[in-house]
Structure I
Amino acid sequence: METKTKIPFLTDTIKRLALINTLVFLALLILLNVFLISLIYYYINKNVDRRISHELENVLQTIKISKNYVAVIDSSELKEPDFNKMTSNPYFLQVYNFDNKILLRSKSVNKLKYFPIKKNITTDSLFFDSFNIYGTDYRCAYYPYFDSDRQKIAIVQIAVFQKDSEEIINKLIYFNIWIVLFFLLLVIVASIIAAKKTFRPINEIIETAQSINSANISKRIEIDAKPIDEIGRLRDTLNGLFNRIESYIIELRNFSNHLSHQLMNPLTAVLTEVEYLLKHERPTKEYIEALIKISHQNDTMIRLIKTLRVIVKSGKINNEPSVVFNLSKFLQNEVLQLFQDYNIKFLIEENLYVKGNADKFSMVFQNLIYNSIKYSPEGEGIIIKAAKTNDKIIIQVEDKGLGIIDSEKEKVFQKFYRSLDAENNGIKGFGLGLSLVKSIIDEYSGTIKISDNYPKGTIVQITLPFVELKD
């Protein structure tokens with residue numbers, strides 16, 4: 001009894017698909033957050049820089065700087081609380097020369113344990129920088145100050161806490177951690193659901209394919225999908241494969257049945273003769289006659305097996321060497337010699353060349369001619385024609401025998417098929433001759449067809465590629 005394999009809820013394919021979707025989503029989310037944080041950081045700093053620049057302009061209007069000191073013209077600006085106390089948004093002001101001597105420092109700076117100055121400034125324009133001291137972030141502006149002779153004599157430094165941007169970035173990161181976790185869970189669940197829904201028709205196809213066996217070989221996959229869709233193409237491809245397998249199995253069954261029947265006849269005849277000889281002592285003449293009959297049946301089985309070997313090989317890759325030979329001389333010499341005792345007329349055009357195995361073509365013409373002789377009245381003539389038409393060679397075997405009805409003209413090429421007229425008239429045969437002929441002709445890229453020969457009889461026409469020999 002066939003046991004059904006239990007499919008887990010999460011197969012390796014679904015896990016892999018969910019993992020890929022999750023990693024892709026995570027990568028995109030990280031890139032998006034890096035871009036978003038960088039953009040927010042840029043705009044926050046830009047606003048802070050604008051505020052520092054505005055305050056710097058006010059400070060420069062209230063002081064006058066020389067190389068060794070700073071003169072305060074208007075002290076009202078520097079007396080604001082933001083320069084003297086630790087307010088919510090204090091300013092930290094320092095003015096120093098290029099000997100690193102502090103010329104002016106706001107009281108707010110004194111509230112700090114340490115506040116650095118930037119040495120060796122080479123730029124001639126305002127620039128901004130960020131730094132961290134004892135775990136506190138600062139945003140700072142550096143302004144080179146020039147005297148009336150355009151000599152750079154000092155640096156004006158104003159800094160503020162960068163806590164706003166730091167707080168916003170931290171909140172954004174904290175918020176995004178939860179968002180990422182939530183969406184990761186959502187993507188995993190959605191990927192699993194989407195994957196299972198996507199693979200559902202594939203699983204149905206697998207289950208249907210597994211249920212097809214010799215008992216219900218006619219069963220087919222029925223999935224509602226368009227033929228151009230991947231699922232539809234898979235369905236149609238597998239159904240086509242099952243159709244071919246079914247036809248092969250039916251053909252194999254028929255082949256086995258016919259083969260066993262055809263082999264049983266000569267084997268039974270051989271066994272009958274042996275039993276007859278062994279039952280009583282016989283005269284020498286009867287032994288000889290029995291052995292001749294056994295030899296004849298043995299020849300019949302050998303001929304049958306040889307024919308089957310050629311038919312079975314049809315459709316497979318043929319590694320036998322093919323040579324170009326003169327079909328005209330082959331028909332006029334070898335085939336004519338085999339049937340010189342029969343009323344056969346050969347109408348063969350000269351120098352017809354084909355590519356193939358001469359021994360196999362001998363089997364072709366022997367089967368066709370023997371068929372014509374077997375199905376024709378005794379003494380009735382047979383005509384063999386061969387001529388070149390365009391780039392093809394047309395060969396015809398014409399007789400005036402029983403003929404073949406239209407409904408059987410294709411069936412006679414099937415293995416072991418016997419026409420009704422042959423059966424009714426008691427004409428012996430295996431039903432393999434024309435099947436063998438067609439297999440060989442197909443092997444060499446030819447075609448074969450049967451038509452009526454008016455007023456009676458049959459014409460078997462073979463078309464083969466013509467081989468032109470160049471000097």
Structure II
Amino acid sequence: MSMNVRGFAPILRFLGAAGTVTGSRFALTTADGVALIDCGLFQGLKELRLRNWEPFPITPATIDAVALTHAHLDHSGYVPALCREGFARRIVVTQGTADLCRVVLPDSGHLQEEEAEYANRKGYSKHRPALPLYTENDATASLGHLEPGNFETPTELIPGINVTFRRAGHILGAANILVEIDGARKRRVLFSGDLGRPMHPILLPPAPVPEVDAVVVESTYGDRLHNDEEALQVFEQALKRTAERGGVIVIPSFAVDRTEVIIYQLRRLVHAGRIPDLPIYVDSPMALAALHIYRDAIDRRSPEVRPDVGADVFNSATYNEVRTVEESIALNFMKGPMIIISASGMATGGRVLHHLANRLPDKNNTVILVGYQGEGTRGRRLLEHEPSIKMLGRYVAVRAEIVDVPAFSVHADQREIINWLATAPKPPEVVYIVHGDPPAAEALKAEIVRKLGWHAVIARHMEQVRLD
């Protein structure tokens with residue numbers, strides 16, 4: 001797409017992750033074309049999820065390129081639908097993101113097909129028949145568009161726009177994306193993607209902010225401070241309490257990175273003699289595939305991995321991989337104490353729903369929530385101690401203990417975001433705040449103004465701004 005318009009101002013348009021945490025999608029339009037930064041799914045509240053089914057705001061066939069910050073579905077999960085609807089160009093990613101997308105996207109399609117089939121079989125969907133947003137085949141076909149690149153290596157995304165991936169420390173492959181736009185007035189914009197934490201146990205911390213004109217920054221935990229020491233004590237005590245009463249611990253986990261961090265912490269606590277060495281069952285084909293990718297990155301000494309992380313970091317004599325549906329079903333008949341780690345992290349779908357439906361009614365059991373729980377998700381409803389939760393077409397009584405452990409979040413908190421922004425050699429002209437619920441975005445804005453004295457704006461859904 002080439003407009004060839006003299007003096008055409010580059011435009012940034014917020015197609016998602018504005019006023020909400022999910023659906024990361026940002027469009028850049030210049031005289032030479034249209035590019036997307038991220039192409040994610042909306043998750044959580046039904047009114048947000050329905051946006052996934054609406055026609056994409058830009059005709060997919062007219063988009064010239066996509067760059068992804070990382071492989072989490074709220075940043076990459078709409079790619080199969082975009083490709084099916086006519087996008088036919090390149091999707092620029094880091095190698096780690098390419099590796100994880102090859103696991104995450106087909107799994108997403110498979111889960112959507114599975115859930116549609118289950119809804120049709122049980123008859124609880126309002127739609128006749130219930131359909132998946134996209135299929136596993138759609139997702140597999142979209143992978144051919146991925147073009148892996150390296151960190152700190154500028155790449156032409158479309159004519160007049162170069163992108164450079166910079167380490168974000170969030171999950172393997174996660175990047176801040178530096179966008180450099182040519183024109184009468186050259187512009188540099190940094191997209192944070194999801195910003196990692198300086199003390200991630202496996203990955204190196206985010207790269208500092210370069211000199212830029214604008215920053216588009218996430219605000220998932222913009223109104224909170226992580227207290228890791230206290231939260232890990234809560235985790236440890238919950239494990240010991242549940243083991244003493246012979247219960248089962250169910251941990252709904254994000255399949256990519258969160259499972260790795262949980263296994264790391266469980267292994268650390270066992271070796272320190274702080275918790276009993278309970279059987280651990282990882283019941284998520286996607287989490288197991290991601291774990292293999294992390295092991296490979298450690299073995300080949302990826303530049304993203306902390307140099308002190310050993311090859312045995314995930315090894316445990318009590319660790320068990322649950323691969324088949326039959327093996328997953330068999331867990332329902334096993335007695336505790338034991339630990340089941342299963343996706344998804346906000347209990348929006350996947351095998352964890354069956355484990356929750358089976359274990360929630362028993363007061364001896366415990367559900368440990370280990371990350372952000374989006375508004376409208378089952379995870380958020382558990383966090384808010386609702387007495388019953390609807391899943392798989394029926395209501396399930398919640399009698400199990402519910403424990404929140406935010407220390408496992410791989411999102412920077414308010415202080416960490418501010419400290420990262422402060423690494424900029426000079427203040428940008430503006431900071432656009434995205435990827436947060438309104439209270440979190442408002443709190444982060446106030447802190448940016450108070451602590452840094454910078455101009456900050458909370459982006460609005462479908463808003464567009466000039467970058468000249």
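Taking mean count of other Cβ atoms within 10 Å over residues 242-249 as the criterion, the top structure among I, II is II, with the largest value. A value of 21.8, 73 for Rg and Dmax of the Cα atoms in Å, calculated from one of I, II, originates in structure II.
A value of -16500 was computed for helix-only ellipticity at 222 nm (-39500 (n - 2.57) for each DSSP H run of 4 or more, over all residues; to 500); which of I, II is the source structure? So the calculation was done on I. Given 0.00 as the derived value for FRET efficiency 1/(1 + (r/R0)^6) of positions 170 and 402 (r between Cβ atoms, R0 = 30 Å, to 0.05), which of the supplied structures I, II does it correspond to? Answer by label: I.
Any idea which of I, II comes out highest on distance in nm of label points 7 Å out along Cα→Cβ at positions 34 and 154? Write down the numbers at each step before the final one.
On the way: I: 4.4; II: 2.7.
Top value of distance in nm of label points 7 Å out along Cα→Cβ at positions 34 and 154, among I, II, belongs to structure I.
Here relative contact order in percent (Cα under 8 Å, 6 or more apart) has been calculated and equals 9, so which of I, II was it run on? Among I, II, the structure yielding 9 for relative contact order in percent (Cα under 8 Å, 6 or more apart) is I.
Give the label, chosen from I, II, of the structure having the highest value of FRET efficiency 1/(1 + (r/R0)^6) of positions 234 and 378 (r between Cβ atoms, R0 = 30 Å, to 0.05).
Details: I: 0.00; II: 0.90.
Evaluating FRET efficiency 1/(1 + (r/R0)^6) of positions 234 and 378 (r between Cβ atoms, R0 = 30 Å, to 0.05) on every structure, the highest lands on II.
Each reported figure results from applying straightforward, stated rules to the coordinates on display, with no laboratory input. Source: prediction; values computed, not measured. Cβ atoms are built from the backbone, for glycine too; each structure is taken alone.
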